[in-house]
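Have a look at these structures, which come just after this line.
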Structure 1
Amino acid sequence: MVVCGLCPHNCNINPGEHGVCGTRFNHRGQLITANYGKVTALHPDPIEKKPLYHFYPGSVILSVGSFGCNMRCDYCQNHQISQESHAVFSEYKEYHPDEIIQMALAIKGSIGLAYTYNEPVIWYEYMTDLARSAKESSLKNVMVSNGYINPDPLKKLCGLIDAFNIDLKSFDPGFYSSITGSELAPVLKTLKIISSEKKHLEITFLVIPGLNDKNDVFMEMVKWISNELGPDIPFHISRYFPQHKRNTTTTPIETLYNFQETAKQHLSYVYLGNVSAYGGVADTHCPECGVTVIERGGYTSGLKNADSQGRCSRCQHEIFINR
């Protein structure tokens, strides 16, 4: 038997079997990863699509995805690659890290690589090899994750990753155990470690009616973010649509607006996602005077009412932007 210490599942894996993620397995007493180099998605994206609104706004990044996940969310938006058996992907093309780096360098305006689409924690070895090569080529590394990773591998990763978007699925431990098959506490610890390592951090929260939309729990969550991580953490409130095994009704737009107003009581930068038909909900406003400093339409961004140092042109308040 081998023990995988990558994520808090800490799977004990018998010979010939896989861990919870379905990709890390015991091959004759050795822990092997089935998804090293196996790429299921590869596409240049606006950085805002990750979503990262305060990290090099307006730039392009090459997104890379593999397969598998260490959570089992029944509403997963990318279930075709995250929840399928490893056997489905056995014939996928393998990319050497150098191939991916050359692709990123060839894209005009690209700032680097984003590890996304499925959970990058479980292709840790491939991601870290890519990230090291990216750094050597003066490229940025971005990770979009559920945050379910043990502290030691995360701290090593923080030496390579420049920006994180972590999906905080709920502030209710019961939601995590019953809906995702994981635990809340390790995700909160991940957020605190990333913050303590001074890495760029943004948080996404997907609102699912009847599951994680209680006002009091939401208020507790945004207060925790403000107190433990800081009020300038960009917070993305995203609209749920039926997907995978869940047919719950789409999140009412009124719920999103109410949550946005609640979050603004404690956080400086709060955005709505998956609501492209509603203008202005993705714009950045100065926390001090309220003027619009970054205007967004779809996934395009434009600076407005901000000087070259990133200060509000009206009141000179410093806007939190990494660029």
Structure 2
Amino acid sequence: MVPGSTADSILTEGELPPLVALVRRLHDNVGRALLGKDRIVEFALVGLLAEGHLLIEDVPGVGKTLLARALARSLDCRFNRIQFTPDLLPSDVLGTSIYNQASGEFIFQPGPLFAPIVLADEINRATPRTQSALLEAMSERQVSLDGRTRPLPPPFFVLATQNPYEFEGTFPLPESQLDRFLIRLRMGYPDPETERRILSGHRPGQPVETLSAVLSIDEILSLQQAVRRVRVEAGLVDYLIALVGRTRDHEAIALGASTRALLAFYRAIQALALVRNRTFTVPDDVKELAVPVLAHRLLTRTARSSSGGHSAEQIVEEILTKLKVPT
């Protein structure tokens, strides 16, 4: 059975106003620091509310880390930043057990990954060995070490950044790692008017430093539960399945979207509907999220280039134009 499809679990219109008020409060607070990026903020909230993770790609200095900091400061929870470098070890991320001479026992010292919000800065500068340490954490929200499974604090949201145009000293993320990111975003340069507002806003200091927490962990978890109850009609489910299936038999794609991608896509359109004050999804939700959710998961038959995956984006857009839209 499709998640959230049972009649008794559907979100009702009467439940919507307080939920949307929470979303708007978070959106507006983050937007105070990240000017002119309403759509980016909106999609970041989709990643959080859909219980996924976010990969932010772009050149340095356009607000990737700022988005992560603004979102973290807006939530009443702990935030850890991990600067990924080639010499970073898995234990530096996950933690390690240290022998206590007084007690004669090993005591586990959790690493920076044990936080509700984690910024993995320049994630592609770490070696594949360290990158792979995140796989279980991002999928299962737990870490298995020393024969024990340790849960990670909710909502456990990873925001990772990378510069797709600089390849010196970097290790491209493998497909298994990319598949664990719900959405990939590109910030883009702000327009001149927005840059004027940025310059004006930075005169007294960093605007992000003035942000205060506007949502609690419990409120975020309640929003995530509400997302699961957003209605997705059977025709839209068929549309999703056809879109993902077409990536698997497209002549230009060597590796199509996985079932994990389909499940993530389903949850993402539910989250976008809630963010936009709806208890139901529409075909436009699928069209808007298709590239951010699918393109980074596809491996094209041509070699990877400095284009940063634009060919995969074009293929997804081409597939969309050829699929029949449900009514």
Once distance in nm of label points 7 Å out along Cα→Cβ at positions 62 and 150 is calculated for all of 1, 2, which comes out largest? 2
Parent structure of the calculated result 129, given that volume of the Cα convex hull per residue in Å³ is the read-out and 1, 2 the choices: 1
Structure from which 1.5 was derived, distance in nm of label points 7 Å out along Cα→Cβ at positions 38 and 78, options 1, 2: 1
Value 2.3, calculated as distance in nm of label points 7 Å out along Cα→Cβ at positions 190 and 214 from one of 1, 2, is from structure 1
So if we calculate relative contact order in percent (Cα under 8 Å, 6 or more apart) for every structure here (1, 2), which label has the highest result? 2
Give the label, chosen from 1, 2, of the structure having the highest value of FRET efficiency 1/(1 + (r/R0)^6) of positions 22 and 246 (r between Cβ atoms, R0 = 25 Å, to 0.05). 1
Between 1, 2, which one scores greatest on Kirkwood radius over Cα pairs in Å, for residues 102-285 alone? 2
Of the structures labelled 1, 2, which one yields -13000 when helix-only ellipticity at 222 nm (-39500 (n - 2.57) for each DSSP H run of 4 or more, over all residues; to 500) is computed from its coordinates? 2
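Read the figures in this text as sums done on the coordinates, not as results from a lab. In this text the structure is predicted, and so the values were computed from the model without any measurement. Cβ atoms are built from the backbone, for glycine too; each structure is taken alone.
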